[in-house]
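Visitor: These are the structures in question, set out in turn.
All of the numbers you see were taken from the coordinates with simple rules; none came from a lab. Quantities reported herein were computed from a predicted structural model and do not represent experimental measurements. Cβ atoms are built from the backbone, for glycine too; each structure is taken alone.
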Structure 1
Amino acid sequence: MPIKSKLSNSDDRPEVTVIFPVYNAENYIKDTFTCILKQNYSNLKIIAIDDGSSDKSLDILNELSQDDNRVTVLKKDNGGQSSARNYGLKHMTSDFVTFVDSDDYIDRDYITKLIEPFLLNEKVMLSLVKYVRTSFFSIDNFTNNNEINFLKRDDGFNKCLLQSKGYDVSAWAKMYRAELFRNNYFLTGITYEDFEIIPRIFAKIPKNGIVASIDAVKYQYMKTPNSIITGEFKKRDLDIISIVHSGVPFIEKKLFDSREAYLAKAIASTFGVYRKAIRGNASKKNKDEIFKTLKWLMGLVNKRKKLTKKEIVVKVVLVLGEKYSVPLVKILSKILKEG
């Protein structure tokens, strides 16, 4: 049931940590890191992790955080975003944590909005704000709706899986009770690491635990030429195959009520990789692997349920076959402005 927030911004609120992994981000980090520094929430800790940058990212972090006792700047050898996030988690002491990527923007009250549901309901384990995907930052992309919905665990998970009106399976645009990361870290050395860990996070939430969704856009995800969506196909994109192959049995065992929503997201993500493979002239072997995975996933979908739009498209692609579906896939990529 939605309620309106009535909390004031008092100084006795719980400590929240922002984990901010950085790698070769000198071209935009000044603006994005400043968004975190200017948060209107008072009891804030910021852990910025330089993941072995070869540019001036570390210098910029140190310069911007000089004399700011809220900020801890850490430096480590390059290990990837998952490794950097895990490094931040191991240095965190707060009871609440959120993540911000180095090329994205958050509204000034991002932290305030995310922490509010925890203060209103002690059963809240995770909160969500909406995000918008954009090529250019604009303050007008943020919205200020104060409505909060308190959802059962599985309903909250499904909202993320089905990408319902601005929510997604991402580590960012969420706040977590820190206990959800106890012995529960990001898998390193893979792509699509958020899709891998988020099911494990929700599985640690008690069945009667609450997920709170805030009906406001507070996070801007920046589309870049080398982003996971628009970038060229790389061998590491095949990580999606192992993720969904291990994810399906995990969901069936731990979060069965979210099985169909998980399959919908798995199909959408795998089809996104297939489009990249077609655009990027991947090897026939790689395209065959992805196509085979799509066929396997669609075979698991409950025949009685209403298919999502992407499931319908994938069904058509499978009927056409690899060879004859290529023109359709290329047209879809152009419509979606991919690559």
Structure 2
Amino acid sequence: MANATGRLAKLNLGRWRTRFAAADASGRWIANVLILPALGVAMFLGAWQGVASHVTTSLGQLPGPAQVYEQVVALVDEHQVERAREVGFYRSQETRIAEELAADPAAQPFRVKYTGKPTFLDQIATSILTVMTGFLLGTLIAIPLGIICGLSTPLYAAINPLVQLFRPVSPLAWLPLVTIVVSAVYVSQDPLFPKSFINSAITVMLCCLWPTLVNTTVGVANVSRDLINVARVLRLGTLAKVRRIVLPSSTPLMFAGLRLSLGVGWMVVIAAEMLAQNPGLGKFVWDEFQNGSSQSLARIMVAVFAIGLIGFMLDRVMLLLQRRVTWDRQAVLR
């Protein structure tokens, strides 16, 4: 009887320990995910408001959180008004065409595309499209070339000097050269894409492919020799070896390069849009700077926060993609 009572007490104690451990883990998760980030944001907002109240610029007082939030609301309202104008424009155009066809069934009425001013949200979409276009083009070049360089020491020795030469080049140096080349090559009466978009996308590509290229090369070159020997024993062909052994083993470094490349591309696209005058967040910031109104500072700060938030979201998307394709489910990814 005493033994049974002791065992029951130990069992209850074990259950309570498990419950306390679960509660402790849950409390740490809440603190790390909710409480501490909220505290950090609150401290930042308080410090920002305190500094803003003591800084006066040529355009007026430095806007605080409340003034920036007002401009967020104003920019969203402007977008909705512009979309309503677009809907009204196409509706009146369809009415006009219907009246012309009713009067003359053989008529060939023309349609005009709405050419309203792009809103802040429109320019965000343009920037994301531009950076993703340049990033994908760079990835299509960097990953195959990185795999080849990682597998071939002579080819790596031949290409590495060029990589080290072009990798540090600033987008401000690439953009004029890209603009001149695109103007000479991309000649069309009815272009599919505006030249400013092509200029920005190619500049992003030239600046963001290097981290992926370098990391892919290093990842492939450091694949375990035991795995390579297994591929030889199994007599796998080159493509099969790359698909079954090289790519899974080099995925962590490859994705580290992809995340770095996407971050670099997102920074580059802002500067490229400023200079190329491609409608996007970069052009929005430049236009507000040139405008010099009392609202310009707050609107520029809205753009700054939007740039940071979108950059963070793009990195999280890449992290989720890495978790989906990686073979090591126990790896810590941050």
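Visitor: Given a computed value of -0.38, -0.75, -1.06 for log10 I(q)/I(0) by the Debye sum over Cα atoms at q = 0.06, 0.09, 0.12 Å⁻¹, which structure among 1, 2 does it belong to?
Guide: 2
Visitor: Quick check: -26500 is what I get for helix-only ellipticity at 222 nm (-39500 (n - 2.57) for each DSSP H run of 4 or more, over all residues; to 500), calculated from one of 1, 2. Which structure matches? Mind dumping the intermediate values first?
Guide: Values: 1: -13000; 2: -26500.
Of the options listed, only 2 reproduces it.
Visitor: Also, I was wondering about something else. Out of 1, 2, choose the structure whose coordinates give Cα extents along the principal axes in Å, for residues 43-170 alone equal to 42, 34, 28 when calculated.
Guide: Computing Cα extents along the principal axes in Å, for residues 43-170 alone on every structure in 1, 2 gives 42, 34, 28 only for 1.
Visitor: While we're on this one: Looking at distance in nm of label points 7 Å out along Cα→Cβ at positions 35 and 275, point out which structure of 1, 2 has the largest value. Don't skip to the end; give the middle numbers.
Guide: Details: 1: 2.3; 2: 4.9.
That would be structure 2.
Visitor: Computing distance in nm of label points 7 Å out along Cα→Cβ at positions 235 and 267 gives 5.1 for which of 1, 2?
Guide: For distance in nm of label points 7 Å out along Cα→Cβ at positions 235 and 267, the value 5.1 is produced by structure 2.
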